[in-house]
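Following this line, the structures themselves.
Please treat every number below as a calculation from the coordinates, not as lab data. Note that the structure is a prediction, hence the values are computed from the model and not measured. Cβ atoms are built from the backbone, for glycine too; each structure is taken alone.
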Structure 1
Amino acid sequence: MAMDKKWTIQSCDAEQCSRLGDALGIHPVLCRLLANRGIGTFEDARRFFRPSPAELHDPWLMKDMDKAVQRLETAVSRGEKILVYGDYDVDGTTAVAVVYDFLLPFCPAIDFYIPHRYREGYGLSAEGIRHAGENGVTLLICLDCGIKAVDKIAFARTLGIDVIVCDHHLPGAALPPATAILNPKQPGCPYPYKELSGCGIGFKLIQAWAGKRNIPEQQVLRYLDLVATSIAADIVPLTGENRALAFYGLKQANEQPSAGLKALIEQSGLKKTLHISDLVFSVAPRVNAAGRMDDARKAVLLFIEQEQERAREYAAQLHRDNLERKEADADITREALELLSEQPVRSTTVLFKPHWHKGVVGIVASRLMESYYRPTIVLTRSGEQVAGSARSVSGFNICEALHACRDLLDNYGGHAYAAGMTLKPENVAAFGQRFESVVAGSIDPALLVPEIRIDAEIQLQDITPRFYRILSQFEPFGPDNNRPVFMVRNLRDTGYSRIVKEAHLRLEVRDESGIRMKGIGFNLACKYPLVRDNAAFDLCFTLEENEWNGYTTLQLNITDIRSAEPA
């Protein structure tokens, strides 16, 4: 059952929209979209629509880049053993693949390490550092983690290991005692763009080192398809330098992808032009499944593989992991929804079953929020402890709520909308009660109603091929440049709308002037009564192309439906 949602039309600066219209000569709605993305001039629009490699910032602007490059140069020239260390998600594995593969021809003593999700957990692990020490490593390059690993990096130093941290997460109160820290978010870093992915920061390191050694730029730029994959999967803003990296990375992924990415694309069944959304929903889940269900090391092996047939074998392994992940995800979600249906609706959702698979509890928490829009925690047994993942609603900081329950937790961490925690089994009931009390006492009830932020109200007559061609140039879409959501009022069914595959709604609508369009509403079959019997209704939707029998048409990808309301 789809939840009722609040529809909010974003305001805009009318004067700025008018100036853009005069300068660009495009539809006023497109000017509105640009203005709401902070674009105010013709030159701003040119840079937005035509990203250039020249927009990639000088890596030497990053604080400690000189120290990082000098220590790397020393290690390579001396033949030291280098270990490239990264996390088990897409950002971590792509980062390791990029840095390891680039450096391998210059330092044969290099190796890489991915921590095991269940034995070692997230971030730089003591086991990983001991592995480095036992194998004679003297330089550890830590990617997509390490900025808060103060004690772990101090431990590495006692073993004679220098550490270069390449991380994009917010630093804590104290910085680790690393040889160099590359993180634009650290205090005093003048780097002009702060939102790079972890892989993006690893890319900047090899970019700087390659420049020092006069290595052709193309040898660095060939990794942009993996950088774009990390940007897509890690949900970092698609603005500024990330937009340029993703734009050219997508171009490479479509024209000349690495063997590993090509094999993943084939496994995903994608045959048309690749978009950021394809990386998010088809490629990334297969990469993440390796760490969720087995060992993420094989994801790195896939990304560094040069031989296409071998890459296909690795991609097939990831595909099998993802099928297993999907099955576990579906089974646990079904069981969790049954449990929730038997409980009174509260301000939170906290569920615990000891047999649930630890690798998918975060995904299940996200799924539960689609039906019950509440701060949600899903817990399972992990050895002698209970471990879980939390997801929050927009506008509510779940980490602050966990902090108020800290005496019942052994460990917790994350950010405002997603977090993880561990606790003792005997504390689960008390924790659930405390968490509910904390959230109920502090959350604004309005936050428990999901909101659809609508970019603009339009008419069906506005949706022309030219309008869509320009709209397509807003890609790549992602955080801070989301696919625009539009609204049309006072539509009626043509008589051809129907429910398909039990859950979805296939619509054909007409406006008051008689213009018709088709659309699809996934999981919106429950809204069918709103469109029957010649009733007037409002739609909000995104626009997309639909290919069928060799013909391409524009269609509405419907986000929500409501009974018609006056403007």
Structure 2
Amino acid sequence: MELPGQMMYAPMLLSSILEQAARHSAEVEIVSRRVEGDVHRYTYRDCHTRSKQLAQALDARGIGAGDRIGTLAWNGYRHMELYFGVSGIGAVCHTINPRLFPEQIVYIINHSRDRFVFFDASFASLVEQIAALCPHVEKWVMLCDEAALPNAFAVPLESYETLIAGHDGHFTWPSFDERQAALLCYTSGTTGDPKGVLYSHRSITLMCYGSALPDTLALSATETIAPVVPMFHVNAWGLPFSATLVGAKLVLPGAKLDGESLCSLFEQEGVTMSAGVPTVWLGFVDYMRRTGKTSTTFRRAVVGGAACPPHLAAAMAEVGVKAVHAWGMTELSPLGTVCSGSRGYAGKSAEEQAAIEAKQGRAVPGIDLKIVGSDGAELPWDGQSAGDLMARGHWVADRYFGAEHSALDDGWFPTGDVATIDPDGYMHITDRSKDVIKSGGEWISSIELENIAMSHPEIEKAACIACAHPKWDERPLIVAVRREGSSVSARDVLDFYAGKVAKWCVPDDIVFVDDLPLTATGKVQKLTLRQRFGGYFLA
């Protein structure tokens, strides 16, 4: 006979997170560097009131449960209000990556059937370009006050401040099923059309609790958190919600993500923790080194979106910042692993600790991982056996938005990564399945070769790709960017590999370019490199 528990039940809704902050962290600041160029300050109490004004405005315009509301915006307070105000009434906040090609943005808006789209003024020209191609959008709203609206525009506009001004914020958040959709993000679409991942209130809330744990991101009310990762990139990795959950001061950096701008803002606001992709931190460290600066409050930087090169972690340590390796993906909301200490970690040598910190880390509580071979059988956690990485958990996607069939394989999500897991549970990605190099029947890790290249003191950036070879099927080629003023040769870099990998793993050549192409999420666009250099050894 079943015996139900006799505990109070309240659905896990995102509006509850903001309401909690407004009651218990009411005067804690949210600081935004606006696209207008100034700095805006207000509190969680203010954010809660304005989010409810937005909810009232949307409700008055007929927006209801399940309706999608698009955003094209940087990290700022108005975008934060959209996160909570839209999801709070049961609608879906759909963050759109403005760095995608216009054709992809049009596809995403039409596929999701966004009814309204809110956008920052810096994306006005993009909106003019695509608006006529998005017939389902009923209203385009610029995130500004009435005076800042352009005099002439391709479609009718409304200002955000005018939209919410007629409402008083005296609003009670509705209660509904916590499994209802809250947010929608699309993959970057590097192969084929972008695919939508539809998050529920329950999944995001559980990820926030998991991310705040001491062995995860260790978030607390004593922190000042600055998500550098854009709010249109998997919801800034959940940090706007997680920071609100713990009542931390939140600093939203807007569009200026160069080293000088970040350093200035972090020092001004006393930022202690941030998160971003490696390319952002490379620029940050480069600025700090050139100017001789060190961080006075900034101590932890979560590095994700791509592997953190060991030389980047070392360089960040030199300026007083600890790089915390993490891994995830859009389909994981996105947090999957964080590289934190475990029992016995403190007793290891510095070299052993460095080897651990180069890995992507242990699964966040609420996430389970396994690696499987080509036959689908699970491989041992011995730190050596490499296989396809699979994930399951409370905030892992079951299927893509609009898809009829589940994306799961026997209850597990195939991540597309190749990885090892050691006996302590530390996962190490050795490659993306599409990037691994098969040379003469042997597998070569492109990530390992990239990390070695980027540890050379005269190499700024590097990517390793597989190129067709007449004898060995595929061989590795390094495409690299020299540091400013360097004349390092290909032979110099190839010699640098001696003793670091087996001889047959050493790249066959180095090609120097002015810069590497990046995807819309700041990762190296290897597809473009393969298209350009794929036949290099055949020629």
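Quick one: Rg/Rh (Cα atoms, Kirkwood Rh), for residues 341-476 alone came out at 1.01 when computed from one of 1, 2, so which one is it?
Of the structures listed, the value fits 2.
Of the structures labelled 1, 2, one was used to calculate distance in nm of label points 7 Å out along Cα→Cβ at positions 277 and 445, giving 2.2. Name it.
Only structure 2 yields this read-out.
A value of 21, 55, 23, 1 was derived for P(r) over Cα pairs in 20 Å bins from 0, in percent; which structure in 1, 2 was it taken from?
2
Out of 1, 2, choose the structure whose coordinates give mean count of other Cβ atoms within 10 Å over residues 149-156 equal to 10.6 when calculated.
2
Check the numbers for distance in nm of label points 7 Å out along Cα→Cβ at positions 157 and 181 across 1, 2 and tell me which is largest.
Going through 1, 2 one by one, distance in nm of label points 7 Å out along Cα→Cβ at positions 157 and 181 is largest in 2.
If helix-only ellipticity at 222 nm (-39500 (n - 2.57) for each DSSP H run of 4 or more, over all residues; to 500) comes out at -8000 when worked out from the coordinates, which of 1, 2 was used?
Value -8000 for helix-only ellipticity at 222 nm (-39500 (n - 2.57) for each DSSP H run of 4 or more, over all residues; to 500) corresponds to 2 out of 1, 2.
Compare FRET efficiency 1/(1 + (r/R0)^6) of positions 109 and 309 (r between Cβ atoms, R0 = 25 Å, to 0.05) across structures 1, 2 and report the one with the greatest value.
Largest calculated value belongs to 1.
Looking just at mean count of other Cβ atoms within 10 Å over residues 45-52, which of the labels 1, 2 belongs to the structure with the highest value?
Values: 1: 14.9; 2: 22.0.
Answer by largest value of mean count of other Cβ atoms within 10 Å over residues 45-52: 2.
On distance in nm of label points 7 Å out along Cα→Cβ at positions 333 and 453, which of the structures labelled 1, 2 is highest?
When distance in nm of label points 7 Å out along Cα→Cβ at positions 333 and 453 is computed for each of 1, 2, structure 2 gives the biggest number.
Looking just at FRET efficiency 1/(1 + (r/R0)^6) of positions 325 and 461 (r between Cβ atoms, R0 = 30 Å, to 0.05), which of the labels 1, 2 belongs to the structure with the highest value? Walk me through the numbers on the way to the answer.
Working: 1: 0.10; 2: 0.95.
If we compare FRET efficiency 1/(1 + (r/R0)^6) of positions 325 and 461 (r between Cβ atoms, R0 = 30 Å, to 0.05) over 1, 2, the biggest value is for 2.
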